[in-house]
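Following are the structures in question.
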Structure 1
Amino acid sequence: MSTRVILFNKPYGVLSQFTDKGTEGSPRPTLSRYIDEKGFYPAGRLDRDSEGLMILTDHGPLQARISNPKYKLQKTYLVQVEGTPDQHALNALRKGVTLKDGKTKPALADLASPPADLWPRDPPVRFRKSVPDAWLSITITEGKNRQVRRMTAHVGLPTLRLIRIQVGNWHLNQLKPGAWRFAAATGA
C-alpha cells in the first residue's frame, strides 16, 4: 500500500484534530468538518488562531518525520505583525531569541509583501489606525508551542495574523481555506 498525503488549508478557528475534547459549551470546528477520508492523521499542528498549510498522512513514519523537530523540516509562515520591523528586530529573529522555554534556533526572517491572493479572515484582523502593520516571511526548523507568535512578540512586533504557506517541499499555493488535495509523499 502506498503512502498517501493530504494538503489542507486550515481556516482560522479550526482545531488541528478530528475531534473536540475541549470543555467549552458547544463543539468547536475540527478537521472532520472538512476531511472525510479515513485513516489520515495530522502531521504536526497549527494553533486554532493560525491558518494555512497542514499535512495529513496515513503513514506513521512519514507523520513522525514531518512533526519531529529532530528532522529539522522547514516550515514557512507569512506573518502580519503590528508595528514596523527594523533591522534590529529582523536580526534578532535570524539569530534566535530567548523565550521562557529556551533559545530558538536561528530563523529566516525577512519583510514580505502582503499576499496578492489573501482571503478574508472571519473574524477580521483588528486594525488600529494609529499603529502600522507589516508582513514578514519567517522560516523555522523547530516547533515550540506558539513559537512564531512568541518570537515576534519578543522583538516588539505582536502577531496579528499567521499563515503557514510551506512545510518541507509542500506548498499551500492556491488552495483555498477549507479545501484540500492529495499530494505526493516526497515533500519531507
Structure 2
Amino acid sequence: MRTLILASSSPYRRELLSRLGLVFECHSPDVDESVLAGESPDALVVRLARSKAQAVAHQHPDALIIGSDQCAELDGRILGKPGDHEGAVRQLRAASGREVVFHTGLCLLNARTGRAHVTSVPFRVRFRALDSAMIEDYLRRETPYDCAGSFKSEGLGIVLFEGMEGDDPTSLVGLPLIALVGMLQREGMPVLGGPR
C-alpha cells in the first residue's frame, strides 16, 4: 500500500480526508502563498496546491501526496484568510448581500513517477444582508480568522448564506473530495473495493 500524505497543517482538510477511511500522514509544506502579479484566482490555487505537494515530495519520494489551496473571489479581487478580527469584519461587510466564488485547487502528486493530477473546483456562495451586530456576533462565536472568506461553512457560518451552488460542497471547506476520489482511483488507490 502506497503512503498517502496530506501536505497541509489544516485541521479542516485533515477532518475531510479522514472521512474517506484511508490511512494517511500529514506534513506541513513550507510554501510562500503570495499572489503573483496578474494571477487569477484559479491560477493561484492550482499553483499553490501543486507547490505544496512538491514541497513535501522531496522528503517522501515514494508517496502519493495531496496538496490543496483555497481563495475567495469578490468582484475579481482575491480574498485570502483575514488573519484577525478587523480583517474578518472587512471581508464579511464586503460580502454582505453579494455572491462570492470560492476557488479550491487540488493536486495529487505521485512522487515516484512525477505525475500530477491537478484541478480547480469553484463553489458559489450568496451571502445574506449582514448588519454589524450579526457580523460581530458571528465572529465572537466562531473566530474564523484562519478561513478564506471569514466563515466556517461546516459550523455556524452556514447561517450567513442565502444559497450555495457548486458540484462539491467539500470544496468549500478546502478539500474537494469528489475530485480527489477520482484522482486516487487513477493512481491505483480506490477508496472502495481496494486494499485497506
Query raised in the report: Here Cα Rg over 2.2 N^0.38 Å, for residues 123-178 alone was calculated and came to 1.31; which of the structures 1, 2 was it taken from?
Result: 1
Query raised in the report: Which one of 1, 2 has helix-only ellipticity at 222 nm (-39500 (n - 2.57) for each DSSP H run of 4 or more, over all residues; to 500), as calculated from the coordinates, equal to -9000?
Result: 2
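One of 1, 2 was used to compute mean projected area of the Cα convex hull in nm², for residues 91-146 alone, and the answer was 5.7. Which one was it? The partial results should precede the final answer.
Working: 1: 5.7; 2: 5.2.
Going label by label, the one that fits is 1.
Thinking of 1, 2, which structure, once FRET efficiency 1/(1 + (r/R0)^6) of positions 19 and 35 (r between Cβ atoms, R0 = 25 Å, to 0.05) is computed, gives back 1.00? All intermediate terms of the calculation are to be shown ahead of the outcome.
Numbers: 1: 1.00; 2: 0.25.
Label of the originating structure: 1.
I have 22 for relative contact order in percent (Cα under 8 Å, 6 or more apart), calculated from one of the structures 1, 2. Which structure is it? Walk me through the numbers before you get to the answer.
Details: 1: 32; 2: 22.
Attributed to the structure labelled 2.
When FRET efficiency 1/(1 + (r/R0)^6) of positions 107 and 163 (r between Cβ atoms, R0 = 30 Å, to 0.05) is calculated for each of the structures 1, 2, which structure yields the highest value?
Greatest value across 1, 2: structure 1.
The value 1.9 for distance in nm of label points 7 Å out along Cα→Cβ at positions 27 and 51 was derived from one model only; which of 1, 2 is it? Don't jump to the answer; show the numbers that get you there.
Values: 1: 2.5; 2: 1.9.
Corresponding structure: 2.
Given a computed value of 51, 36, 35 for Cα extents along the principal axes in Å, which structure among 1, 2 does it belong to? Intermediate values should be presented prior to the final figure.
On the way: 1: 51, 36, 35; 2: 52, 38, 25.
Structure of origin is 1.
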Query raised in the report: Comparing FRET efficiency 1/(1 + (r/R0)^6) of positions 11 and 83 (r between Cβ atoms, R0 = 25 Å, to 0.05) across structures 1, 2, which is largest?
Result: 2
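For the read-out distance in nm of label points 7 Å out along Cα→Cβ at positions 139 and 171, a value of 1.2 was computed from one structure; give its label from 1, 2. Write down the numbers at each step before the final one.
Values: 1: 1.2; 2: 2.9.
The read-out comes from structure 1.
Laboratory data are not the source of any read-out in this text; all were calculated from the coordinates shown. What you are looking at is a predicted structure, and each value in this text was computed from that prediction instead of being measured. Cβ atoms are built from the backbone, for glycine too; each structure is taken alone.
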